[in-house]
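Peer 1: What follows is a set of structures for review.
Derivation of every value follows stated rules applied to the coordinates shown; laboratory data play no part. None of the values given here were measured: they were computed from a predicted structure. Cβ atoms are built from the backbone, for glycine too; each structure is taken alone.
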Structure 1
Amino acid sequence: MSNFHLHYRLFSVTLYLLLLLLSFPLSFSQSQYVDDEPDQDSPVSRFQRYLRIKTAHPDPDYASAVAFLRSQAQEIGLHTQILEFVTGKPLLLVTWYGLDPSLPSILLNSHMDSVPAEPSKWVHPPFSAVRTSDGKIFARGSQDDKCIAIQYLEAIRNLRNRDFVPVRTIHISYVPDEEIGGSDGAAKFVQSKEFKELNVGFMMDEGQASPGDEFRVFYADRSPWSLIIKAKGSPGHGSRMYDNSAMENLMKSVEIMTRFRESQFEIVKAGEAANSEVISVNPVFVNAGTPSPTGFVMNMQPSEAEAGFDLRLPPTADPDAMRRRIAEEWAPARRNMTYQILEKGPIRDYLGSPLMTMTNASNPWWAVFKAAISDAGGKLSKPEILATTTDARFMRQMRIPVLGFSPMINTPILLHDHNEFLSDSVFIRGIKVYESLISALSSFQEDVSSQ
């Protein structure tokens, strides 16, 4: 009898521990995830649905993205038009007509594409739009920039529900290919007759998250250049020391460029300028050597060598001076050097002025923008030059005032990073900010077309 009780107790304890272990993963999972909102017709659920459309390069699903955005726009009574300047790369134009079509319109821009993601490096699948128990929505594009795409529409939905009617016409452009330079998207759009017919007076494009409690706003972008320098020289035995070998010439150029990079970085570290206000030069590849089955031939000096660099020029930089520096110092012909510059987009407007939007009294839109942010309970940080590049440069080239702005405060900057996310509360507040901006900008009745 005692043996029976002993075995029974052991069995009970084992069963208890087994059930405890089986329930642990379930409770852990529930503490990390929450189901999609029961209300599938909410702003957050619509945001999640858009995030789940995989528009990452190299094979973005533009057709599904356009279909979804178009259905949302038509649901709230907006006019839609699909433009296609390059086959397979549609652009969706959404319009809310204003009371006075003679006034220049407002354009809100967002790109549909995103950069690729490495699923193994994410805590949640990058195209699942998982929302955790603390409200974080994990997805590629959650910050860059599918959030503003939906916030534009949700803000207009709320304004229409309050019977607000804009004075100026409002357009939303959903463009392809921003992440790969925009040459088949915004660049062709601004040159089209359809764009000219919009009579755009002011535009808002994407910005970046702010880790603090002040919204960031951008009045310019840096212009990207790709630079490849090539060196040639006589080949020789690895033991020889002689002048003007390909690798020696390349290394001299790299040393000179490194000194320039350090001089720019010193300005930033001294607090004299922001990172986006100097010229950045960063090496991205080196190609040299004679291949062998086991790697490279180590006792042979190559006759050719090349290196690639990413350059970013602020609008205050002199592009002609930079071209001279490259030709005379970084890749001079006297050292058997050649070079190739790929300038990705404009650096001056059509009148030759820097691509910048004024953030002072000379720009009447700036005062309206600032007041609208204040009315929404927000604070603006000092206007910045964006360290990266957006489609805004194509519109600034047409001398259209453009501000880069994404209403994300108290949010780490995670664009193009693993585990990109946006909190649902930040997303919802952003809708309210856009309500204030859209109503203020579209109600501004001063004719600024001559400016």
Structure 2
Amino acid sequence: MECEAIILGSSFSGALLAWILAARGMRVLIIDRSRHPRFAIGESSTPAADLILADLATRHQLPKLAPLARWGSWQATYPHIGCGKKRGFSYFHHRRGEPFSDTADHTASLLVAASATDAGSDTHWLRADVDQFLHASAVGAGAASREDCVIESIERQGADWSVRFRSLTEGVKDAAETARAPFLIDATGGGGAVARALGLERLDDTLLTRTGALFGHFHGVDSWDRLQAAAGNFSTTSPFRSDDAAQHHLIDGGWMWILRFGDDLASVGIVQPADVCRRWAGGADGTLDSVWQKKLAEYPSIALLLAASRPTRPLSIMPKMSRLWSRASGDGWAMLPTTAGFIDPLHSSGIAHGLSGVQRLADLLLAESFDAAAWQAYGTAVIDEVYWIDELVSACYAVLPDFDRFRLASTLFFLATVQAERGYQRGETTASQGFLAARNAPLRMALSAARSELI
């Protein structure tokens, strides 16, 4: 099969890039190891992600994409695609063995507003629905797709990349297929298909943030706002209802996330140091279910919040989330950012970073003439951005359990975020300013210096 671009993986960023390229007339092939719909995490969007989505929809004339940029337009246009309302970020500091306690001036909480109205709010993405929608849209625009496939080889042959793959679908003949294209994009996330084929170096040990997660989707998660109001605490609803936000429950060694979708469904996860999660994964502390229940029992208010919850599927564990490859682009190949590296979901950087890669690679692939220098610069920038995210996020872990210092460390991250959002609003792209304003040297130096003083 001859095409112009092969995209490995069809999660949101790979599928969206395929949609854009196919809609603009390129011959695109998607190869994926599984089939939609499928469970995935990385579900919390941000204002930066919304601004990039809106830009992509306008620039590439994709009116079907535009409603996903805001909760209100999403609900009006695609009520069948799972989505939660995200008015902002909320953080609650818990003490082991004690019910959560706060004051009117938020001594144990931090609520960071990201939007002024419900209609204009950010979103939580039910990835099974969103990824399937984006993949179907890519196919509808003309992209070819092969699901349930295993890649047997990736080779450079002259000016093209050759990918040999085989279907794993029940009842389908297992004859191998080969596709050739001048461009190969890796959107396999932690799979790192291209990096493994090229023998790239892993740089995980150079990262400061080293966490893992135990997680799942649940029905029956109670309302944190209602439970706190019943206990006489009303700090969780100002300046917005924390149930309509990304909830972060800070505990010893890490935190818990709760992201609410519609239909009584929520994503819930426990983040702990990677060595703890490796122990859990190995069964040293019992089954994952027993580990989950023991951890909840340590925090009475969290235990009450999840007392009636029921998992929709077996719990999943990711013993180590932080990862990084040594390169993100090369001769005719590139990785989307969350394939090149990932740090941690603490401040919801994943979706926006992934979309920023779609924005940049689409521009490079659709340009009238190919810019090899810009292609290489993209890869260098992505690696640098992962280190920048790591620098900001690791500061928050370094100061825990001191909640006052955690506020300050989080503020450094949000200052970078706000600067980047203002750039997008002025019409800048990630190529010009870097993700989280990584190319803003004065800001970066100031935040790095503040980080050093803080920790």
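Peer 1: Matching task: 2.8 is the computed value of distance in nm of label points 7 Å out along Cα→Cβ at positions 92 and 196. Pick the structure from 1, 2.
Peer 2: It must be structure 1, since only it matches.
Peer 1: Between structures 1, 2, where is Cα Rg over 2.2 N^0.38 Å, for residues 132-395 alone highest?
Peer 2: Comparing 1, 2 by Cα Rg over 2.2 N^0.38 Å, for residues 132-395 alone, the maximum is at 1.
Peer 1: So distance in nm of label points 7 Å out along Cα→Cβ at positions 76 and 252, computed for just one structure, reads 6.2; which one of 1, 2 is that?
Peer 2: Structure 1 accounts for this read-out.
Peer 1: While we're on this one: Computing mean count of other Cβ atoms within 10 Å over residues 68-75 gives 17.2 for which of 1, 2?
Peer 2: The read-out comes from structure 1.
Peer 1: Taking relative contact order in percent (Cα under 8 Å, 6 or more apart) from the coordinates of each of 1, 2, which one would give 22?
Peer 2: It must be structure 1, since only it matches.
Peer 1: Also, I was wondering about something else. Computing mean projected area of the Cα convex hull in nm² for each of 1, 2, which one ends up highest?
Peer 2: Result for mean projected area of the Cα convex hull in nm² over 1, 2: largest is 1.
Peer 1: While we're on this one: Between 1, 2, which one scores greatest on distance in nm of label points 7 Å out along Cα→Cβ at positions 108 and 372?
Peer 2: Greatest value across 1, 2: structure 2.
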